1. Which one of 1, 2 has relative contact order in percent (Cα under 8 Å, 6 or more apart), as calculated from the coordinates, equal to 24?
2. Taking volume of the Cα convex hull per residue in Å³, for residues 217-304 alone for each of 1, 2, which is largest?
3. Work out which structure the value 29, 57, 14, 1 belongs to, where P(r) over Cα pairs in 20 Å bins from 0, in percent was derived from one of 1, 2.
4. Comparing distance in nm of label points 7 Å out along Cα→Cβ at positions 33 and 49 across 1, 2, which structure shows the greatest value?
5. Among 1, 2, considering only FRET efficiency 1/(1 + (r/R0)^6) of positions 81 and 201 (r between Cβ atoms, R0 = 41 Å, to 0.05), which has the greatest calculated value?
6. Thinking of 1, 2, which structure, once distance in nm of label points 7 Å out along Cα→Cβ at positions 97 and 113 is computed, gives back 1.9?
7. Check the numbers for distance in nm of label points 7 Å out along Cα→Cβ at positions 241 and 281 across 1, 2 and tell me which is largest.
8. Consider the structures 1, 2: one of them gives 2.1 for distance in nm of label points 7 Å out along Cα→Cβ at positions 209 and 225 as calculated from the coordinates. Say which.
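No lab work stands behind these numbers, since they all come straight from the coordinates. Just so it is clear, the model here is predicted, and its values are computed rather than measured. Cβ atoms are built from the backbone, for glycine too; each structure is taken alone.
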Structure 1
Amino acid sequence: MTENLLRESGALDDGQAVPPFSAAEAEKRVRDIHRPDYIEVVQTLSAAAPDMKALSLADRYGLEEDGDTPYFPDMHQAAIELAAGSMAAADAVMAGEAKRALHLAGGLHHAFPDRASGFCVYNDAAAAIAHVREKYSARVLYIDTDVHHGDGVQWFFYTDPDVFTLSIHETGKFLFPGSGFPHERGDSSGYGTCLNVSMEPYTEDDSWLECFGKAIESAARAFRPDLIVSQHGCDAHAFDPLAHIHCSMRIYREMPKMIRGLADRYTDGRWVALGGGGYDHWRVVPRAWSLLWMEMNDHPLLASIDAHADGGLLPKGWPGVPLDRMPDYPLPSTWLDDLENWTPMPRRTEITDKNLKNLEIALQHIG
């Protein structure tokens with residue numbers, strides 16, 4: 001649906017796509033960062049009919065049949081191919097073949113070295129970062145905008161002084177994965193290269209964007225990265241069913257713009273963006289990811305979107321799916337949300353103040 005929206009808007013053509021890395025090259029990198037016993041279990045559970053030994057190990061490795069990340073046929077190969085796309089995007093930018101690159105199938109940020117979690121099997125973001133660290137010796141600033149804490153990527157690089165992980169998310173007090181607190185700051189030689197911006201439930205646009213802007217600016221100024229890798233889960237929207245943040249489409253117009261400005265000032269424009277979560281597939285995800293792509297490509301439609309309070313009309317040909325597949329609720333007709341009909345949060349001032357206090361604590365260790 002995102003691709004359809006972009007094509008209907010004249011913002012995407014086939015010439016803008018590049019091939020992913022080979023599966024063999026991606027698998028080598030995945031094996032570098034994930035534990036061998038975990039990969040072996042993933043492979044055996046990828047069979048059409050896994051054996052009993054593999055099935056008995058599934059729960060131990062986060063791949064339980066009735067959990068968030070159930071095993072499925074060809075799981076290993078599918079996860080490798082996702083990593084191949086993220087690695088190709090990062091390599092294209094570092095090799096100078098592109099200033100910016102986007103891989104929407106990536107952003108599976110909950111996968112750990114030794115287990116699956118939160119719909120994520122292999123951590124493609126960690127694979128891409130590890131690739132550019134080894135090949136280009138690049139210092140990487142990872143920015144995670146998903147409403148859930150980017151825990152997997154954080155723990156992959158928790159002791160690495162050359163990878164800074166920054167995540168803005170709903171507080172782990174109330175939301176999966178239950179982590180991402182201000183005291184998580186890195187360890188050993190990596191102390192100080194981890195920043196968690198923990199937001200209160202029912203946070204709205206202004207507070208979210210204020211905290212995000214201050215956090216990414218502080219991190220970039222202190223760390224001086226060579227490359228920005230960002231994850232763009234779009235589940236902090238008020239319509240998303242899995243979280244409690246009350247933001248509108250405005251943050252998905254503004255956050256890419258802010259990251260783009262950061263890249264222009266600190267990394268000579270080098271920026272790799274990945275997808276991520278987002279569970280209102282009809283009303284939120286296509287618009288959010290389309291706005292991200294257009295920001296990365298300087299598309300002229302953005303000027304028109306910015307000139308209207310509601311962003312202006314979506315193309316008439318979207319979503320372009322059969323009527324029997326359409327949801328039973330109205331779809332948006334404009335790029336941004338009409339906030340005139342939204343009920344303001346009754347604790348807005350209290351929530352905003354709490355977010356700023358949390359941010360102040362989180363930034364104490366940033367030079």
Structure 2
Amino acid sequence: MVARSAPSAAAPAALPIPAGLRREQLAELYYWLRLTRTLEERLTNLYRQGKVIGGLFRSLGQEADSVGSAYALEPRDFLSPLIRNLGSMLVKGAEPLAVVRQYMAKAQSPTAGRELNIHFGDLDKGYIGQISHLGDMVPVMAGVALTFKLRKEPRVCLVYVGDGATSTGTFHEGINFAVVQRLPLVCIMENNGYAYSTTLERQTAVKRLADKAVGYGAHRASADGNDVLAVYEVTKGAVDKARAGGGVTLIELHTFRRKGHAEHDNQHYVPAEELKRWEANDPIDRYERRLDETGWVSREERDPIRVRIDAELDAVIAHATDEPFPDADTALAGVYAEPAAQPPLWFRTS
């Protein structure tokens with residue numbers, strides 16, 4: 001999938017690659033990480049120009065947990081992202097053009113200018129549009145996983161929640177149902193320290209989110225959410241277990257969002273030293289250093305990937321910018337059902 005140049009003559013001898021991955025897959029992981037961050041940087045520029053409609057929600061510092069976990073799925077598996085899981089959607093086949101159109105509320109966006117940001121899904125590609133209310137996608141994805149079990153299909157559902165969502169009723173009900181029914185569901189709990197501006201210790205008494213699995217009878221796991229290979233490995237293990245009939249796993253990923261809840265949030269509630277500490281733990285920088293140190297994918301091999309991403313996004317943004325917004329008379333179409341042959345009474349002018 002990713003074009004690679006010849007290895008550098010100065011590259012160190014390559015060490016064994018973990019988790020059963022190949023060099024080509026390591027390059028693909030780098031592509032998805034870089035695409036996620038670069039696309040969000042481009043969206044930030046559009047936001048500051050007033051071309052993004054509504055909010056912009058960055059995943060700066062969390063790209064590895066989205067990319068690594070989604071990469072562990074098979075094509076027929078399903079996932080449901082959160083607002084900061086753009087990387088997961090890209091791995092599952094969401095096109096950058098669709099994402100940019102959606103943020104800019106263009107007529108040709110996946111929701112025809114209605115839902116905005118990444119509130120859209122594609123059943124053919126295997127991702128379901130999220131509900132804004134925190135934790136609400138857990139019972140939804142438990143239901144999807146139930147259909148897989150009833151049909152005896154070897155497919156798995158992956159659902160994401162933040163640390164705050166693990167304290168909601170819908171999270172509890174969805175996980176409890178999934179465990180009791182022994183459904184093929186994996187839940188990624190992104191522990192990024194803050195539920196909007198509320199710190200972890202102010203909304204739950206547990207020290208480790210993974211320990212919540214004990215109360216449900218689920219499997220539990222945890223990993224460094226800023227290490228894309230660790231995320232892939234722990235998710236792959238849980239996905240394989242679920243596919244084999246082993247039931248639900250709750251995975252806690254330790255990470256950090258280095259931007260506010262959205263671009264309008266100045267993140268005043270986060271100590272400056274905490275931001276600096278996590279900036280030094282940047283997931284893409286870490287992955288690049290590891291690729292250099294191991295000789296798995298050299299800098300000379302990675303540079304064309306970055307050039308390719310820039311060219312792809314230049315074309316995407318130029319294309320989407322010139323596209324029209326939806327016509328006003330389409331606003332009611334498809335809100336509840338397909339448009340009726342006659343417009344509703346409240347829409348008639350005579």
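1. It traces back to 2.
2. Once volume of the Cα convex hull per residue in Å³, for residues 217-304 alone is worked out for each structure, 2 has the highest.
3. 2
4. Values: 1: 3.6; 2: 2.9.
Largest value of distance in nm of label points 7 Å out along Cα→Cβ at positions 33 and 49: 1.
5. Values: 1: 0.70; 2: 0.95.
Largest calculated value belongs to 2.
6. Numbers: 1: 3.0; 2: 1.9.
Corresponding structure: 2.
7. Working: 1: 1.1; 2: 2.3.
Once distance in nm of label points 7 Å out along Cα→Cβ at positions 241 and 281 is worked out for each structure, 2 has the highest.
8. 1
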